[in-house]
Structure P
Amino acid sequence: MPEIRQIVNEEDAGIRLDVYLAENTPLSRTGIQKLIENGEVKVNDQPTNKKYLINTDDVITFHYEEKELTDIQPENIPLDIVYEDGDLIVVNKPKDMVVHPAPGSYDGTLVNALLYHCKELSDVNGYYRPGIIHRIDKDTSGLIVCAKNDAAHRFIAEQLKDKTCYRKYYAIVSGVIQNNEGQIDAPIGRSEKNRQMMCVTPHNSKTAITDFTVLERYDDSSLLDVSLQTGRTHQIRVHMAYIHHSVVNDAKYGKKIIDATGQYLHAYFLSFIHPATHDRVSFQTEMPEYMKEYIRSKGGKHFG
């Protein structure tokens, strides 16, 4: 039987073991729980229980029957490649694209496209996440760096962990924010009411810090430049909703829904130390047109 190996990213830390595996493998939560109860799932080479809260860099291993393993196929999907060399590839991901295969999304993902485009990808994050070092949401557009070998993967992942990999976002949020800048320091964890959502909570949560600067104000919304000090799942979306300025068009956490095009959140800037040259490299991409159109409709001056 093939072994499945997953290394926990910072953004997944604090999630129950059974929930994490159910969201990142083809097996149901019930099937995962059975494997755990039978001692077949190991964390750092030790069996544990389903309620274990995973930590950053935990190594999770278990085995699949071949018939249960869903093959991930290369697909000829066009990629907006910002930079590429022998160690890594930086892609401007469009909204509506899932980063890696998961239950309900085994094709059309960034991974399917990368498998077609690249001869080799790192396997540090397991069978279903080749090359994937970090993620951005399906409905969020923008820059993501992927690794072609394990050495490059670990080098960049360490920078994410040490907060020396810098990420910035454009966000259009509901309401007019009066302060020119601010910081949201509020712990994020899995919602007990809805396991598909995250929330600000003191229970089973991790430190989360988001900084923002107001670039422009409109009659009922604000354009922000947002940077992350931590990398929690849905961090910007959760934090902005927490201060009652949810991301415009965020169907999960928001209140201001214009249409079904996806949230107005774009990862426009990415900077890290290159694994081969050890020089700092930085990449930037333009705000997508649908966000620019919104700004123009409000009489905004940015990106007009």
Structure Q
Amino acid sequence: MRKIEVDQLQVVYPNKDGDRVALDGVSLTICDESIALLGPNGAGKSTLMGVLAGTQAPQSGTVLQNEDDGMGVVFQTPALDELLTVRENLELAGALHGMGKDAIQDGIGSLVNKLGLKDRLNQQVRHLSGGLKRRTDVARALLPEPGVLLLDEPTSGLDVEARATLWSALDSIRAASEMSVLYATHLTEEAQRADRVILIANGKIVVDGSPAALTQSLGSHVLRIRTDDAPTVEAWSESIGCPCVSRGNDVLISHANPENAGSCPGDPESVTLAAPTLEDVYLWHARSTFSGGGA
């Protein structure tokens, strides 16, 4: 079911050195799915999240949401009162959404079990670790049972264990509901979890598809070559009909095969033949469309 329709969003930030275009004609549809918004810092991910959440007004374009679907939002900075306990923060969030007392307590009981917060309910938020604060903030956003959940860099600053715990809980919650999830990330391993990946750069959508479809766009195998003579490798790649992109001493060749791996010219430092990954897709587009060192 279609939940959000975005059409031709344009957001421009005035700047004394010239206006910066944060979103440049972005259009997308969000249905019953999980979507990873993947891109480097400054690509426009947070701006798009702000427009969808209603905290950022676009200069032009429209956002239409199914009126029956509420929205939960988790920004990069937790929206919590550090002097209140976990329970008090969640009770306040429920009251602000017009929930009844029984519904609030039932919701809290369910969420703290799934998010591993049961033994932290009476602890002040200021005493929680970053991972626990993030889980509390997610519980706050999920309490009114929204139809759409927005997560802006949800695991930023978290260690590996905290990330795994958060994603496991979100997967469990989403499996039991029809909630759509849109999350912004610059980590390809997190984007791999999604039903659909939208690669964004310089305020524009570069590619949009399932992780499998995006990796298959590079063929069954890619060659990753490190060499001191990238121009020679590029010319060779072109001669055998395999598209390539390069940055510095690294050359990525798509639609390769085992025979290609053994005939690379020059004296490369390393040659790797492998099935393409989402990271390869990211780098493929990074080397041609992403700006500066963001890739």
Structure R
Amino acid sequence: MKFGAIDIGSNGVRLLISRPLQEDSLKPEWKKVEFTRLPIRLGDDVFSTKEIGKKKADLLLKAVKAFSLLLDIYNVDIYRACATSAMRDAKNSDKIIKLIKKETGITIDVINGNAESKMIMNAFLHMLPTNNTFLHVDVGGGSTELTLIQENKAIVSKSFNIGTVRARENKIKSEEIAKLHAWLKENVAWIPKLKGVGTGGNIHKFGDLAGIPQAGFLKLEKLVTLTESIESLDLHDRIYHLKLNPDRAEVIDLAGRIYIDIFNRTNISEVMTPYHGLKDGIIQDLWERYYTKQKD
């Protein structure tokens, strides 16, 4: 069987098609069949005007049409499309979702920050050592999700309107930053020997640049060094010397600063990089629903 996930984020729009390598396990190993990422950056419009403009809406429709064709070509059995921060904030998201449904037959579910975080964690929780306490940090284009994890269980979570595209557009409110810092102080900062686990395209790229394997740990010192190094480069060098995609090159240092701020305030010295994101969580959730139904 093949499973598909469409992840409509504030920076990129992604399609992942995977198949389980073990059909008798709730947490199987996955074989990637197809992955496509398009840098549509809906947040450029939404965080400035509160709406998705016609050009971005047209690009999104074309992207979902293309994804629909790929789902068909690969004979995907089950799929789901989810949208996050930009679509949550856009005043005209309902109108665009209805149009996409009419043109492609694909229903887009706009999920809240907590649902987003839970789905991402479901893809990697089984990879975490049970004897450690972790702070899961997912920095996206429009929002940052934080979750305290103990014994592989989520204890408390919170979503903040802090993200890389918002930062690029100077649309992060000082009150939101204050709320994040207060939440960290109340829920996390006092915990000894806390470790981080980071998800999102930017922290994955930092891990890649540092040569960190899947489920390996990126030291905070290395994250700081990489962020400062990237900040010293112009866009051309980020693209051609570091081989970053243009949309990633524009925001990766902003993501680095968000992660560094959080880790410094919680005395986290290293962060695990599972290289999983919402797209992987969507597919794992679809599989678990299918697996459970088959067992009933």
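Structure notes:
- For -10000 (helix-only ellipticity at 222 nm (-39500 (n - 2.57) for each DSSP H run of 4 or more, over all residues; to 500), calculated) the corresponding structure among P, Q, R: Q
- Value 18.6, 57, calculated as Rg and Dmax of the Cα atoms in Å, assigned to which of P, Q, R: R
- Label whose coordinates, when distance in nm of label points 7 Å out along Cα→Cβ at positions 42 and 74 is calculated, return 2.8 (choices P, Q, R): Q
- When distance in nm of label points 7 Å out along Cα→Cβ at positions 146 and 186 is calculated for each of structures P, Q, R, structure P gives the greatest result.
Readers should treat all values here as calculations from the given coordinates under stated rules, not as data from a laboratory. Please read these numbers as outputs of a predicted model, since none were measured by experiment. Cβ atoms are built from the backbone, for glycine too; each structure is taken alone.
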